[in-house]
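Only the coordinates and a few stated rules stand behind these numbers; no lab work does. What you see is a predicted model; the values in this text were computed from it and never measured. Cβ atoms are built from the backbone, for glycine too; each structure is taken alone.
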Structure I
Amino acid sequence: MAGLGLIKDLAEREQALARQLEEAKQAAQAKIKEAEAQAAQIVAQAQEAVRELEGRMRAQTAETVARLEAEAKARAEAEAKSITQAAEARIEGAVKLVLGEVLP
């Protein structure tokens, strides 16, 4: 009869260990799901940060391009004005010279 009690005790221990193993397995799965959820949240936050950074960079690039275009246009207009004034002065001088030669 002692052998029967030993077998029963071993069976109970095996069942207890099986329950503990299943509980540990479920706890591990829960932790894995939690870690996956946290990882997904981190990825989503990183993607949002990237989108925000891209938006800021696009805006900054657009502002820089607009500023450079305005500066280039202003320089071109100033240079055109300078060239026009120099040309007008030369034309005026040439007209005076021609008129001086043609008219008595």
Structure II
Amino acid sequence: MGGGAPQQQATATNPYLTDLQDLRRRLTTEVTKLNDSLKTTCSDMGGKKVWVGSTADTWGSDVEGRRKRIGILVGKLIPIVDAEIKTCPPKVTPTEAKLYRMN
């Protein structure tokens, strides 16, 4: 074995990174759907289009509060996934890719 250049190790696309990117896409879609559906419900309730009275007001306030809370909680998911994506190398060894797929 002479003084040649070191051999490059074969690489494969990082399947963990691919899964995280797919998760981020799905989360973005679902967060948008969730926000839109809750916004419509709250708007309809607030506009007195579907139900009126003190019980309706209480229920409407509860839905609005839950919409805001869900928005806060779900809004934290995408940044968490983004942070994990930043830590992942785009390529791994074939063995690492195989081990990930086996889990």
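Worth a mention:
- Read-out helix-only ellipticity at 222 nm (-39500 (n - 2.57) for each DSSP H run of 4 or more, over all residues; to 500), computed value -37500, structure in I, II: I
- Taking distance in nm of label points 7 Å out along Cα→Cβ at positions 32 and 56 as the criterion, the largest value within structures I, II is that of I.
- Distance in nm of label points 7 Å out along Cα→Cβ at positions 16 and 88 from the coordinates reads 0.9; which among I, II: II
- The maximum of volume of the Cα convex hull per residue in Å³ over structures I, II, that is, the highest value, falls on II.
- Parent structure of the calculated result 1.4, given that distance in nm of label points 7 Å out along Cα→Cβ at positions 48 and 64 is the read-out and I, II the choices: II
- Winner on distance in nm of label points 7 Å out along Cα→Cβ at positions 24 and 80 once structures I, II are ranked, highest first: I
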